[in-house]
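Rule-based calculations on the coordinates, nothing more; no lab input. The structure presented is a predicted model; accordingly, all values stated were derived computationally and were not measured. Cβ atoms are built from the backbone, for glycine too; each structure is taken alone.
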Structure P
Amino acid sequence: MAKNTICLWFDKDAEAAARFYSEIFPDSMVSAVHRAPGDYPAGREGGVLTVEFTVAGIPCLGLNGGPVFKHNEAFSFQIATDDQEETDRYWNAIVENGGEESACGWCKDKWGISWQITPRVLTDALAAGGDEAKRAFEAMMTMRKIDVAAIEAARRA
């Protein structure tokens, strides 16, 4: 296990979530599934307790801890994309598999984990500063999934 690992609390679906992420994002995998050695408040002996996995190169641990804690936007994965095709692929995989859209490139998966699917053209525009950044920001504020062509047009306007 890595020295620093993100721990994500799930009700009971840590393994399903980890396998879903590993199918969508490159440099992702499930590396270990650990079963409970005894009964615990949220599960039974032999049930999946933790799952070690990687999402886009980031080591994670999924913990099946029960329904006590819920995910919110205070934590999100930000995935940088190179073009509209990649943006669409990740966005659609999350949203069309029980997730939901939000604003400005944010969406949630069916487990409540927040994702920012962020084309590099947007971060580059914001980093440029000045009027270019302002135009790109104003365009982004009208979007759910980021439209790469619209951000590029806003940069040039």
Structure Q
Amino acid sequence: MTQDQPAPPRDAQSVGRYFLDQIGGRQLEAAFACLADDVVMEMPFAPPGSPTRLEGVGAVRSLYTGVVNAALSIELPVSTTWPFADPEWALVEYTSRLVQPGGQEYTNVYHGLFRVVDGKIRLFRELYDTYRFAEQVPLEARRAMFPTTDEG
């Protein structure tokens, strides 16, 4: 961090929003700097061919690197955030707008539950309309974006 750069956010709402903004802006190293080494990302309702749980910063890096590299464009605008009584937790609502390698569009509303400890994401639980995802992102495209995933 230089004198011209502001300090990274530390509260759960700001870190969650910042992480998504950096992914959408293809600033992956800035996004990955928000992750704790032992981060857990859960997508409990993901369809077959998509990951349901990732453990460790390397696994989350691999997923987002695959998604961003495969996408022709990606936007993750945040619509709102909600704090919890415990400041380590926040719920962030955002939209995924992605153009897939073949030119097909994917749009879906997501809710991300973030637990942030000492300015780093320890848990990121992502909930979304998995039927919409499965309809708009064919299995072959999921395999291309998520090359190291389980089958569900």
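Data for the structure
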item	result
For 14.5 (mean count of other Cβ atoms within 10 Å over residues 29-36, calculated) the corresponding structure among P, Q	P
Structure with the greatest value (metric mean projected area of the Cα convex hull in nm², set P, Q)	P
Source structure (of P, Q) for volume of the Cα convex hull per residue in Å³, for residues 61-116 alone, computed value 70	Q
Distance in nm of label points 7 Å out along Cα→Cβ at positions 69 and 85 from the coordinates reads 4.5; which among P, Q	Q
Structures P, Q, by relative contact order in percent (Cα under 8 Å, 6 or more apart): label with the highest value	Q
